[in-house]
Structure 1
Amino acid sequence: MSKISSAFEHGKAFIAFITCGDPDLKTTAAAVRAAAANGADLIELGIPFSDPTAEGPVIQAANLRALNGGITTDQIFDFVKELRRDVTIPMVFMTYANVVFSYGAERFIRTCREIEIDGLILPDLPYEEKEEFLPICHQYGVDLISLIAPTSEGRIAMIAKEAEGFLYLVSSLGVTGTRNEITTDLSSIVKAVRENTSIPCAIGFGISTPDQAKKMAALSDGAIVGSAIVKLLEKYGQEAPTYIGEYVKSMKDALR
């Protein structure tokens, strides 16, 4: 049983996504600590990539700002090692398969274990191709987290049966970004997940308000928020962690 399960042990989980190095790693560290202090149960750390196909304009821009600032994977590994001195909640990396390939999959995943990263989310890795990484993840005890999208339909049971860590349910078709409303029939997807696994599932993509988070968590085991947090970083820069703390508290309160 991975440490990720602990994120779901105290009611509905709030999962916060933060892009590493936007605007700089010092601000990222302060943002992670503010989120953890205000009730985030799990942190997704985005490793920037030049072609983040699952991301909308907000997180794309954050990736570019971080890359233009010279961020590297090694810097992020050192940064997480430092964070782990006091941040104890589960943390996972969200990035793209090419980032792992180019670094060297075995070296990347081994380092994840060494710096206490609990899981890996690769949105561009098809379920059918996960064997490229899965044996290495199992060797080092890092959960390879699967995504289920509204288009998964007949594959939901298959993906759910082999899920580990938690299942990331994509709320809507398209890329990440805040949405005024989420119209996907998520209850039937969650029902299919529940019939095939006891692994928790959390809903992401498009959630930005406490009301949306409450509705999504009522259907599932938690809510994932990225773009709304990244917007605060874009707006306030190095002052953003204070605002992120307040925002996370409002979202977590809605889930209680």
Structure 2
Amino acid sequence: MDAFQQFLKTFFDWQAMGDVVPQMLTVGLPNTLILAAASAVLGSILGLVLAVMGISRNAAPRWIARIYTDIFRGLPAILVIVVIGIGLGPIIRQTTGITSPFPLAIFALTLMAAAYIGEIFRSGIQSVDKGQLEASRALGFSYTSSMVLVVIPQGIRRVLPALVNQLIALIKDSSLIYLLGVTTGQREIYRVANDYAANSGNMSPLIAAGLLYLCLTIPLTHLVNFMDKRMREGKAAKVEPDEAAALVGKGA
């Protein structure tokens, strides 16, 4: 019984959780969302460029996109963040005067996200029927216009669920920014909880952080499932009531 009480005290101390939650919501959550959203937007832009390069008729862009993708999909996230954040940190501070680790953290997350998002976009674009491109060309569109106005929009729409999955991964990977050293106001969710856990010797703040991450990722996961089902099955047809259907064809 004593062991069970100790287990509850170590992992489910509600007082310790209550102490850390305000800081996680006011400091950690906004910083986590900034890191994830910024890297998702920039990663999508760079990923789209890589996707277009990957399907180019020219061999050089295809090889560049392939080499980039292989490198950044094969490296661990922690390695990229540490090498870029700590390696380039002194240079950035000396040349720009920027001391915040956020720009370099976003840069590192963007490089990794672009490698995955580029492959997502490429698969979506290549899944579009070739007839779409041929039909647009027959209407007088150039190859570039056909790709930009017809093929690429359809490809992006098909991979929206996979893009949301990548956003979930970025939310989790943002916790690695703590390795770059952050001030009190720059801490993300994990760092806020870890500081409280280190000061109290209790794991409950980390459990609270895990619950907050789940509150962010689980709704997004269900959104992915909903989007995937909606895109596969389409919008459900509206069924008219029998009474309304019975009036069809009747006179006034």
Structure 3
Amino acid sequence: MKEITKEQLKVKIFETRALMGAAAAAIISEKINELLADKEYVNIIFASAPSQNEFLAELITKSVDWSRVNAFHMDEYVGLGIDAPQGFGYFLKERLFDNVSCREVHYLNGTAENMEAECERYAGLLLKYPTDIVCLGIGENTHLAFNDPHVANFNDKEIVKVVDLDEACRLQQVNDGCFSNLSEVPVYALTITIPALFKSVYAYAIAPGPLKANAIYHTLNSEISERYPSTILRMHNNSVLFIDENSASKIGVNQVAEIN
């Protein structure tokens, strides 16, 4: 494992996705248990994407008192319900929530009749249960949740909102194998905003694979701005980025010493 720091962001680089996922699960489960030693329950927001597969597979094997965890997911397509295989709620239900017994699991409803009311409902839950830990992915276009560059706002007053998805974001869903072609990918989604995600006490981002190499380069080297939303991670006081050698391939870490 190699480690570098960019502003406030600690970056851990692993040889393989499997090693990355195992390390992320170990560190995050340890943080959950540390918080549970002092709190009645812990509130966690989870990302939904194939980039999270190795992490989630390892996380469910860890010794955690899930009965004291309130869980949220951070985004959902408009028009897809919780049982849609491409849905983000379904993704987490299958890989995490069906395998552990959380105190509460709160899903965004992509089929709500009134999307404004749904945003308000979910925002109320996030206010009721202030986020302790957020487990993020980073999009190929550097989005966090569904905050693509054209809708990202570091000073957003909203907590949850409806957004339109840019083509790069929608194409990623095809690249990830979630949809067979671009025309099938929904155009609108619900997302937790960047300031709401940023309020989490601890932020952990997990972004392996060669398709994330450009995004990781910009995350660590570009100006902190909405043009590259993930750059905001460098301003979070308790942030860690987990990547593998493929996603780290463009950031020049070959000379960084290994950490045992």
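Throughout, read-outs are computed from the coordinates displayed, never taken from laboratory work. Every value quoted in this text rests on a predicted model; they were computed, and no experiment measured them. Cβ atoms are built from the backbone, for glycine too; each structure is taken alone.
Given a value of -7500 for helix-only ellipticity at 222 nm (-39500 (n - 2.57) for each DSSP H run of 4 or more, over all residues; to 500), point me to the structure among 1, 2, 3 it was derived from.
Numbers: 1: -13000; 2: -24500; 3: -7500.
Attributed to the structure labelled 3.
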**OP:** Using the calculated result 43, 40, 31 for Cα extents along the principal axes in Å, pick out the matching structure from 1, 2, 3.
**Re:** 1
**OP:** Work out which structure the value 1.0 belongs to, where distance in nm of label points 7 Å out along Cα→Cβ at positions 2 and 130 was derived from one of 1, 2, 3.
**Re:** 1
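Comparing 1, 2, 3, where is distance in nm of label points 7 Å out along Cα→Cβ at positions 50 and 218 highest?
On the way: 1: 4.6; 2: 3.2; 3: 2.0.
When distance in nm of label points 7 Å out along Cα→Cβ at positions 50 and 218 is calculated for 1, 2, 3, structure 1 comes out on top.
If Cα extents along the principal axes in Å, for residues 66-121 alone is calculated from each of 1, 2, 3, which structure is the one that comes out at 29, 26, 16? Don't jump to the answer; show the numbers that get you there.
Numbers: 1: 29, 26, 16; 2: 36, 19, 16; 3: 31, 24, 14.
This figure was derived from 1.
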